[in-house]
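Pasting the structures in now, so scroll down.
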Structure I
Amino acid sequence: MKTFFYTCLIAWALIAATGVSLAAENPAPQAVMGLEECIRMALKTAPELGEADSDIALANSKLDEAKSYRFPQMDVTTLVGPAPIAYRSDIYPSIKTDRPFSFNALTWFTSADATIIQPLYTFGKISENMKAATHGIEVDRSRKQQRANEIVLKVHEYYSGLLLAREMKELVLEVEEILIRAREKAQKLLNQGSDTVDEMDLYKLDAFSGMATKYLEEAKKGESLALAALRARLNLPADAPLETGTERLVIVDVEIPPLETYIAAARSRRPEFLQIAEGLKARSALVEAAKANYYPDIFMAGLFSWAYSDERERIQNPYFSDPFKHLNGGVAIGARWKLDFGITGSKVAGERAQYNRLLSTRDFAEINVPLQVKKYYLDLVEARNSAAATRGAYLNAKKWAVTAIANFDFGMGPAKDIFEALQAYSTMRSDFFKSIYNYRIAAANLDYATNEPLRISDK
């Protein structure tokens with residue numbers, strides 16, 4: 001019996017370790033919610049997925065920015081200010097060089113200068129940044145899928161923990177009821193002067209009943225904590241009603257595919273591998289974009305310049321340009337080349353270092369993800385086999401307890417047989433429930449590790 005209660009304590013501690021945070025207000029669910037309904041609600045209200053959507057939107061904006069560099073860019077400057085009065089007579093028939101400056105000889109001018117640049121060829125600066133942004137979007141989408149998988153895994157853990165808490169509570173109630181009946185029978189036999197029971201048996205029964213009552217309260221607390229954790233994961237207020245029905249913690253013996261099937265699924269479907277693959281493509285494009293800075297930008301330019309002032313006469317001479325009164329423009333093809341001493345090389349080296357870092361991350365994932373999948377797979381097989389073994393054990397222990405209680409009722413057996421039988425029964429049955437819980441958690445971990453759910457019954 002002591003072993004059983006110690007096991008219960010561990011189970012409650014594990015459930016209590018799931019941190020519970022205050023949740024934002026949401027409409028309280030009215031219908032009974034099973035595991036699938038809880039998962040759907042958690043995915044709908046998870047703030048992490050809202051953050052992931054913002055990251056995707058940011059990545060899309062970077063792609064739009066990279067695309068925009070393909071189009072013309074215009075630079076316009078306008079000026080309004082004072083200018084000296086000037087007439088043709090100042091330069092004809094000879095240029096006067098002795099005109100004194102006077103505030104009274106000032107007028108106003110306005111001007112506008114525009115330059116339009118249309119990139120023609122940039123040696124990959126634009127195209128490679130577009131590639132990097134495109135692959136960056138896929139990275140963020142895969143990261144969102146990874147976060148969704150983590151949410152589903154947490155809901156599995158909390159929901160299965162709730163079922164485990166309820167099963168443990170029912171077990172404690174069953175044991176407590178047996179002890180109460182045994183105590184009543186012992187008192188009756190003692191009053192009748194039976195030799196099969198004495199005062200010590202009553203003390204033992206009272207002691208075990210008190211311990212059962214204590215751990216019943218622990219069981220109720222465990223159920224309350226499991227519900228609180230589930231509410232928090234569903235983003236519900238702490239006092240929101242949450243009806244999860246009367247599901248039992250049972251296991252359905254389904255065929256488990258070979259380990260290689262799960263490893264292959266993890267390699268092909270796991271979001272982390274897609275993140276790495278898309279990240280490598282993005283980093284490779286960024287390396288090429290950085291290297292493109294070694295080369296010039298070829299462009300076509302359109303130029304326009306206009307200025308006007310009332311008190312200045314226009315000079316029609318290509319050798320002279322009046323900054324305060326003119327109109328000219330043109331089209332040209334040019335090259336812009338920014339030369340530096342080591343800056344571009346450092347940027348290329350930095351991007352290549354990031355690329356090499358992702359290569360190491362990929363190698364790490366190639367080694368450790370199959371190892372993680374194998375662990376979860378072995379956990380699943382072990383839990384299934386343990387559930388089968390402990391089920392037979394607790395059924396036999398229950399028969400033992402029933403026989404011991406019957407013998408005690410007829411005055412043919414001592415009370416200690418009840419204690420021993422109940423201890424074996426409670427221990428084996430609690431181990432049975434723990435095995436089912438471990439099976440469900442292992443299955444959920446495999447779902448997460450392979451991104452391909454293993455269908456099990458939740459009835």
Structure II
Amino acid sequence: MRQYRRFILPLYLLLGACMPVTPAETPSRAATVATGLPPIKTFAVPRPVPASRSNTDIARDFLELSFKLESGRDIPVFTRFEGPISVRVTGAPSGNLQSDLNRLLHRLRTEARIDISQVPSGTGPANITIEAVSRADIRRALPMAACFVVPNVSSLSEYRRVRRTPAVNWLRLRKREKIAIFVPNDSPPQEVRDCLHEELAQALGPLNDLYRLPDSVFNDDNVHTVLTGFDMLILRAYYDPALRNGMSRREAALQIRDILARINPTGAGRPSQRLERTPRLWIEAVQTALGPGAKSGERRRAATEALQIASAMGWQDHRRAFSHYAMGRLHQLSSPEIAEAEFRKANLYYSQSNDTSLHRAYVASQLAAFAISNNQPAVALEMLAPSIRIAARHENAALLATLMMLQAEALELSGRASEARDIRMDSLGWARYGFGPEWAVRSKLREISALNPLKRPRL
């Protein structure tokens with residue numbers, strides 16, 4: 001289940017963003033407008049980054065993803081679809097849903113080697129039904145969800161009737177035959193696409209998320225917004241003929257190493273990193289610090305606890321980086337100097353891995369904002385150029401638009417007004433995909449423009 005998408009590494013520089021909540025048992029436009037904004041932009045050919053870790057580590061990840069729920073409860077047996085998988089779309093889908101679904105299904109067929117295809121909505125039931133409904137309808141069904149996936153139903157109305165029965169309990173499944181995905185039809189196009197990627201991946205395969213994964217949508221930090229090379233490898237393994245419905249974890253463990261050796265030979269010779277499991281105390285501290293409902297003091301105490309745990313664990317990976325990032329977020333408005341220092345520490349830890357370039361692009365948006373505010377355009381431009389390329393490769397239009405708007409302000413500060421206008425105009429098409437309605441796009445423009453010291457009102 002995607003609970004408030006983009007809740008960990010938010011794109012919003014000064015505005016509050018949605019944050020994570022405690023995981024539940026449910027896993028979780030038009031081409032032009034007459035408003036003066038340019039046409040919406042979308043990504044063309046996918047360029048996923050291949051999985052770069054040891055097969056030993058990936059085998060461990062596969063088992064933990066496949067045999068646990070996000071809540072930590074054990075899944076007793078392996079389940080998947082057997083035979084060709086049919087997908088249909090019902091409800092009132094938004095304008096970009098079909099094209100994004102087409103691209104995703106093509107990737108699943110070519111990269112994960114899954115026999116999956118769409119059928120017309122009026123031809124009867126399908127294995128997977130994607131129902132597009134309003135955000136309000138989704139939250140009435142599951143208050144903390146932006147979108148979600150449920151077994152053994154085909155509509156939201158059917159889910160409401162059986163939601164408290166064993167029929168929709170993932171732990172009772174022995175095979176997958178009918179699953180429903182509920183996505184919003186009144187959210188920005190990127191939000192809908194992100195839901196499609198995560199929920200369809202969970203409908204097909206693993207139901208768990210792991211904070212230790214730096215290169216996956218199966219991670220509650222929500223850095224990655226589309227399925228990665230690692231994710232496609234996991235799904236390909238999930239549908240390997242050597243696995244079958246009803247297998248225990250032990251039985252799957254006896255097969256997964258041979259499967260990975262066959263489908264991912266480059267991972268066989270890589271050394272294992274064997275990252276420690278993420279303690280529940282750290283997860284709960286992060287969720288309190290950045291989730292809804294907590295008061296300011298509680299958030300600060302929780303962020304401090306998360307950082308203390310990360311330090312005590314001796315982490316040098318992306319989880320330590322994120323602990324600093326969370327602290328920076330919570331000091332951003334009250335103590336900008338502390339926030340900037342924490343973002344720099346986050347960037348330092350993220351820089352120690354080749355799998356965290358997208359994480360660094362998020363941090364670059366924060367550090368570049370400080371640089372622009374301090375009238376240091378050259379510093380901002382140096383950080384922004386590589387981050388823009390990374391955001392584009394990872395198909396994150398909201399992050400890409402934010403970085404380009406920051407780049408435009410830095411260019412303007414440098415006296416390069418013509419370049420700034422071109423970059424700013426180019427950013428708007430991506431912003432329309434990433435942020436949605438005109439008011440949201442223009443709000444982002446105003447927010448970033450306010451960072452420019454030349455545009456601040458003189459006192």
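Set I, II, criterion FRET efficiency 1/(1 + (r/R0)^6) of positions 76 and 164 (r between Cβ atoms, R0 = 35 Å, to 0.05): the highest-scoring structure is II.
Among candidates I, II, the computation of percent of Cα pairs over 29 Å apart, for residues 172-443 alone that gave 68 used structure I. When Rg and Dmax of the Cα atoms in Å is computed across structures I, II, the figure 21.9, 71 traces back to II.
For the read-out helix-only ellipticity at 222 nm (-39500 (n - 2.57) for each DSSP H run of 4 or more, over all residues; to 500), a value of -15500 was computed from one structure; give its label from I, II. Numbers along the way, then the final one.
Numbers: I: -22500; II: -15500.
Computed on structure II.
When FRET efficiency 1/(1 + (r/R0)^6) of positions 228 and 348 (r between Cβ atoms, R0 = 41 Å, to 0.05) is compared over structures I, II, which one is greatest? Working shown, then result.
Working: I: 0.20; II: 0.95.
The structure with the largest value is II.
Readers should treat all values here as calculations from the given coordinates under stated rules, not as data from a laboratory. None of these values were measured; they are calculated from a predicted model. Cβ atoms are built from the backbone, for glycine too; each structure is taken alone.
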